[in-house]
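FYI, it's all coordinate maths here, none of it is from the lab. Everything numeric in this text was worked out from a predicted model, so none of it was measured. Cβ atoms are built from the backbone, for glycine too; each structure is taken alone.
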Structure 1
Amino acid sequence: MEIKTEGNNDFIKEISSMPGGEKINLCIQCGTCSGSCPNANKMDYTPRELIAMARAGMRDQVLSSNSMWLCLSCYMCTVRCPRGIVPTYIMHALEHLAMRHHVSSPRTRTPTLYKVFSKTVHDVGYIPRFGCMGRFYLQVNPFGAIKNIPVALSLLQHGRMPITQARKLKPESLRQFQAILDKAETLGRHLERKELKTLISGRT
């Protein structure tokens, strides 16, 4: 049984067209996902509410919330869903759409961390953990790093966060790696434009 949505809901079409979002209209609003989510009490809207809002076409409210960014990918909701939906994938789809539409929530810094992580990988070909977190804190709150100094010192002591990288990519290898990432980004943008044209043609 598929639960129908009212009207011409372009937002739900966007979600449904993305990997993992295909089953969103199967949700029966039982609330099992929300009751299973260890972070539901920290979210602006619970997973059940988020799905209901998406199906109601409330794009701005959904994408500007912090809910999907607080998903832990623990899959507790998935193993308990009676409809075989993967709410975790829906959360990731909403993250992607929020980034695509340049919508963010002031109540979470996860999008900034994603961007810093991606840019660091592209620039140097690996993740220098000390440098990556340094970039992150410089963008969000330099003073916020102070309270994490004990954790950083413990990681350094146990060899879990080296300051220098033992092996770096050779210049030619880095150029090839960056070319792969750039090509993937170009293909992704092409697919997004194709999806957008499909949505527009579906309204006419």
Structure 2
Amino acid sequence: MVIAGLTGGIATGKSTVAEYFRSAGASLIDADRIAFDAVQKDMPAWHEIVRHFGKEVLLENGQIDRAGLGDIIFNDREQKEVLDSIVHPAVFRKIEENVSVLEKDSPDSVVIVDIPLLIETGRYRDMDEVIVVYVPEHIQIERLLSRDNISEEAARARVRSQMSIEDKKAYASIVIDNSKSMEQTKSKTLEVYRKLKDRAEAGRP
């Protein structure tokens, strides 16, 4: 089995690349999906969030108000660190459980672990490969402007609130450049998948 961490930055197209891998036959583990499930009402992380941030971060149905909580942590690094300390352990435990199941059931599989904060959390060290979906910062901003209908100032702030894509690229063992056509991106992704699959089937991590 080969385990590859997949990451990128806002508006780089990481989700598109993840879907290309999944369609090609990779086993995809989505950290965002796991995080979403981990903070559902009455889950352990939900209780910790409410205990720290108060009931003001809840919607009428008792679920976390993600937009409201996002506004809090976007402007307060200490509060973001608190939230991360609550959510990340639950997410990474679940990822490890999923990997263990796949290792038992599909030992020759390619596992793509889609983690937005792969580098920042240090989890890249646990991966056989680190795949970064890359576009230059100016393209990130252009795509945000088009996608979210926000001001250039707001788009720039969102991009620069994250670790820079150039810094992430420096950690990559594999870079998938998504700044050109979708067909080129898909072709590169499938090429990477085939190489990882060959290694997995040969029993080489």
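Given a computed value of 12.1 for mean projected area of the Cα convex hull in nm², which structure among 1, 2 does it belong to? Don't jump to the answer; show the numbers that get you there.
Working: 1: 13.9; 2: 12.1.
Structure of origin is 2.
For the read-out relative contact order in percent (Cα under 8 Å, 6 or more apart), a value of 18 was computed from one structure; give its label from 1, 2.
Values: 1: 18; 2: 39.
Of the structures listed, the value fits 1.
With distance in nm of label points 7 Å out along Cα→Cβ at positions 80 and 112 derived from the coordinates and found to be 3.3, which of 1, 2 does the value describe? Write out the running numbers ahead of the final one.
Numbers: 1: 3.3; 2: 2.6.
Working through the options, I get structure 1.
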